[in-house]
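The data blocks that follow each hold one structure.
Every read-out reported here was derived from the displayed coordinates using simple, explicitly stated rules and does not represent laboratory data. The structure presented is a predicted model; accordingly, all values stated were derived computationally and were not measured. Cβ atoms are built from the backbone, for glycine too; each structure is taken alone.
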Structure P
Amino acid sequence: MTEIDLLSDLLVDVNRYMKLISKYNADECTTSEKAEIIPFATQIMLKMIGINTRVSRENEKRLDALEKRIEALKAEG
């Protein structure tokens, strides 16, 4: 999955969560919907952490490649 796919999936979850919260705030939630709110929020946070971790790893790889390239250019003179 690409970062775009992960973000798209996350947005779908956030949209569903916001609808649940709106229903909860309007006192229209069923008991089962109320029970979904906390686990669903946790799932969203875990996805966000996963995306952040993945992007951080990719950035580290890019930084390492740039550092190697700089060292190679310095060695060339």
Structure Q
Amino acid sequence: MSNSNAAASGQFKIGGDLTVNRLGYGAMRIMGRGVWGKPDDREAMIRILKRLPELGVNFIDTADAYGPEVSENLLHEGLFPYR
């Protein structure tokens, strides 16, 4: 894996006061086949999510359409110690 940091891409503000890195993570692919449902390898997805903060990712794009609550539960489990 790369040791690059997402902060190197620069930053911008969302809503006028929340600063995030320009390079974020699109969570659509943490789901199962296609877009919806549980992932084939849940533990692999959790490992990926746990790596994001180490890489400086502080913006994650997700949607409820990625399997109702499945995406949110994976994000919670993978990012639990971070706020």
Structure R
Amino acid sequence: MEIEDGEFVVFVGPSGCGKSTTLRMIAGLEDISAGDLYIGDRFVNDVEPKDRDIAMVFQNYALYPHMTAGENIAFGLRMR
């Protein structure tokens, strides 16, 4: 699959068909068992998630309950 700059892509399908797994592989949160993943011209199969400059918004809340809303939002930015 190739996604061009400026393209808007939607993954649609039934539960268990691989939508979330695909996104997790792009973000580096899931190991890639076959094939090559490039972000731009950069081969990223073995690049750490923090070094990919990719963000994900999860379906379920992934908040730290001891932090305020602002602190939760800023947390990812501070990690960079």
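Taking mean projected area of the Cα convex hull in nm² for each of P, Q, R, which is largest?
Comparing P, Q, R, the top value of mean projected area of the Cα convex hull in nm² belongs to R.
If Rg and Dmax of the Cα atoms in Å, for residues 17-56 alone is calculated from each of P, Q, R, which structure is the one that comes out at 12.9, 40?
So the calculation was done on P.
Looking at structures P, Q, R, which one was distance in nm of label points 7 Å out along Cα→Cβ at positions 33 and 65 calculated from, given that it came out as 2.1?
Q
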